[in-house]
Structure I
Amino acid sequence: MFESWRGIVGDIKPTHRPGSLEEFIRLLPEGIGVIPLTVGISSGTEQEFRDVLGNYQQKAAELAALGVDMIHVGGAPPMMVHGFSGEDKIVRELEAKHGIPISTSGRCQAKAMRALSIKSVVGVTYFKASLNQIFNRYFTEAGFQVAAMEGIDVPFKDVGRLSAEEIYSHTKKAFLKHPDVQAIYMLGSGWRLLKIVSLLEQDLQVPVIYALSAKLWDVQKRLHVRQPIKGYGRLLEELP
């Protein structure tokens, strides 16, 4: 474990979709190791998200047995379908069982928003209206004002094929409907958006919170590392 001298993250990926894991490892500070496991979500339905909780719990046990320093439960929807307080109960039970800090996509995103003093957001997703209502309720329960959760019309399996320009256009249109919010929230790690985050912040003059930035910020915070990352948004540049 010498090469992981700053700590090891157990990373539970929701899908087999490539992209997000590579970006996460590439942007991690040197010395932080990653052990990835995958749950294998494929259809992206509410029922599937509810059904995979046992799989996540099993993966967390495997990672705890391997001696990781923290576990990140990836994929916002599988935890958000249980509500903010329901997710909190799941996390507390896992932490008590394994004695290791547990992070989730939603919890670290909410913490990142608070760190930037954000109280109101407009969200963009690649899910349908029924799931977007669940995501809206999650962040409302967490204490934020959610102007909307705007879904882009794309099959779940094809999210990674969306161009950065399409994602930019969808996000900008959503924001301009609610220009008084303090931030943009981009739910999901399936879309490839790194090349447009700084452009969105520059053009719209608000911070952009997205899965990878919140995850990298949270991992550094929990492992007591502080290494700013330039070019991918205010959260990673300032590490509040």
Structure II
Amino acid sequence: MTYCVGLKIDRGLVFMSDTRTNAGIDSISTFRKMHVWEEPGERVIVLMSAGNLATTQSVISMLDERTKAVSERAPTLLEMPSMYQTARLVGGVVKDVIANSAPVGQKADSYFNASFILGGQIKGTEPRLFMIYPEGNFIESSDDTPFFQVGETKYGKPIIVRTYDKAMSFAETVKLLLVSFDSTLKSNLSVGLPLDLLFYQKDAFKVGMKKRIAQDDPYYRTISDGWSNALKQAFKALPDFPES
């Protein structure tokens, strides 16, 4: 299992993903789930993945291989004219990889499934954010749905829904996402540190902050401990149930 979030604010896009994959209690590994393609001054594309590890790695490898052999396989992620066309390209690769991996008759919601969050900006267009499904189709973020989650989503969603504001700064957004991830980490052992963080500022056409957050990161510890204490204080401040 995994947990990834892509969130759109007025200032740009913020991405965060965990790095844990496991095939059982006694088989836990760490793999990067956030991948970036960048042409400074022209485009930045970020792709995060959740699902079957072999499937997600095949999709990433195929997309990356094509960018390194532009003359042989066009178009590529570095040649698409818009983020919409980029989403179509990624969706097509996802669909093909799953179809080629699964036995005849097996559906996309099988053992081989994989979901992706795609975001970025190409010069001449606005920053955009997409959720790509195992079937290869996708949806785009909107004012009503300004963020996407893949993987173990239920524990970290409430804080984002209650707190998100499109006018947030990058610093506030990172704080929000760390609370969301901390809630998930404490509720599900299949999501684990370290976390990968990236933010992209609108019209910068280059990656902003890109950081890996480990267990001993001072700011993460402050957020984790502070959120736990704040919840306890908020609970105590609520009125008790009347007994009569």
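Just so it is clear, none of the values below were taken in a lab; they were calculated from the coordinates. This one's a predicted model, so the numbers in the text were calculated from it and none came from an experiment. Cβ atoms are built from the backbone, for glycine too; each structure is taken alone.
Points to keep in mind about this one:
- Ranked by relative contact order in percent (Cα under 8 Å, 6 or more apart), structures I, II are topped by II, which has the highest value.
- Given -10500 for helix-only ellipticity at 222 nm (-39500 (n - 2.57) for each DSSP H run of 4 or more, over all residues; to 500), calculated: source structure among I, II: II
- Structure responsible for 0.50, with FRET efficiency 1/(1 + (r/R0)^6) of positions 11 and 187 (r between Cβ atoms, R0 = 30 Å, to 0.05) calculated and labels I, II on offer: II
- Structure (I, II) behind the derived value 4.5 of distance in nm of label points 7 Å out along Cα→Cβ at positions 67 and 155: I
- Structure responsible for 2.4, with distance in nm of label points 7 Å out along Cα→Cβ at positions 75 and 203 calculated and labels I, II on offer: II
- Taking distance in nm of label points 7 Å out along Cα→Cβ at positions 51 and 195 as the criterion, the top structure among I, II is I, with the largest value.
- Highest-scoring label, criterion being Rg/Rh (Cα atoms, Kirkwood Rh), among I, II: II
- Here mean count of other Cβ atoms within 10 Å over residues 3-10 was derived from just one of the structures I, II, and that gives 24.2; the source is II.
- With distance in nm of label points 7 Å out along Cα→Cβ at positions 59 and 83 derived as 2.5, matching label from I, II: I
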